[in-house]
Structure I
Amino acid sequence: MPYTLKTISAEGIAEAKSKAELYRLLNEPEEAESICYDVLAVDPEDQQALRLLGLAITDQFKGDLSDRYAEVESVFGRLRDPYERLYYRGILSERRAKAQLNAGRPPYGLLTVLEEALRCYEEAERIRPRGNDDAILRWNRCVRLIQGRPESDWHPKSELVDIGGA
């Protein structure tokens, strides 16, 4: 028995996006994601829906192969504002690293991912709207994450071996 998706009205978009935000807050990212797809079916360039969609997908990251990094990168790449593209690309890298850390991946394999987040936040900071310190706040969180572990966690054991003897 085939089922088909129904299209929401253009007049219902604002309320639908409000519901997507609520579902993210309720830790129901799959519902938020579904709503964003419904909004984007009506308005494919809705910037808020694109942001919410990317965030809802990253809310589902588990640190394994099922995580949809390329999909989120594509979604955030559709943001028109250069600041937002950089900022949300940083969010993607940061959440990717955190999910993999939580899944037990060794930190030294994730330092480059966190450094990509830092690079994005630093570039976003340079072009941020006046009074918007979000990129700085995210930068600081990444730095605290790195500083919260011993430095040796961030480097492969082979890099720490003294082979010269002084």
Structure II
Amino acid sequence: MPDAPLDPAPVTPATEALAASGIDFQLTVHGPVRSLEEAAEVRGIEPRQILKTIVVRRGEDDYLFVLVPGDREISWPKLRALLGVNRLSMPDKDVARDVTGYERGTITPFGSTRAWPVIADALIVSREGPVSIGGGAHGVAATVAPTQLVEALGAQVADVTEPLAPR
């Protein structure tokens, strides 16, 4: 019996925005994954190359995206200092969906319902190799050159992360 054909890449606002951006990217479509390490393995990259897109609330109807390497987490003191604010928060899943158009686990700045500002951690562009960012649906990701990603998103590059805390 022949192998079943792979499902074609889904069309999402993110994949459409990626295509319209003019940057080079490779779309990866895979099934459900249970960990960062598993996601990296099926995408053929290292966990540090996967970018987590975190939605942060700065104020009333004022949000931003923070791109965080897979092996890091947001340093809230660094991010507050960069933005010149005393308080930041993460919206709940319903608010995040309302302000981005994506559910958690699929959020990406590409094709978001609003073009919120983007901050990319400095390690994204200083490390070697491509990065993988969500493609707007579960199991869909785009592998891109970090400099092209930052340029296409008009992202501010800054040191805003720290190593993951031990679990």
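Odds and ends about this structure:
- Source structure (of I, II) for helix-only ellipticity at 222 nm (-39500 (n - 2.57) for each DSSP H run of 4 or more, over all residues; to 500), computed value -20000: I
- Once distance in nm of label points 7 Å out along Cα→Cβ at positions 35 and 75 is evaluated on every structure in I, II, the highest one turns out to be II.
- Distance in nm of label points 7 Å out along Cα→Cβ at positions 11 and 131 derived as 3.4 - corresponding label from I, II: I
- If relative contact order in percent (Cα under 8 Å, 6 or more apart) is computed and equals 30, the structure in I, II: II
- Comparison of I, II by mean count of other Cβ atoms within 10 Å over residues 83-90 - largest value held by: I
- Of the structures I, II, the one that 12.8 was derived from, the read-out being mean count of other Cβ atoms within 10 Å over residues 27-34: II
- At a computed 0.75 (FRET efficiency 1/(1 + (r/R0)^6) of positions 19 and 67 (r between Cβ atoms, R0 = 30 Å, to 0.05)), which of I, II: I
- Here Kirkwood radius over Cα pairs in Å was derived from just one of the structures I, II, and that gives 16.3; the source is II.
No value in this document is a laboratory result; all are computed from the given coordinates. This is a predicted model, so every value here is computed, not measured. Cβ atoms are built from the backbone, for glycine too; each structure is taken alone.
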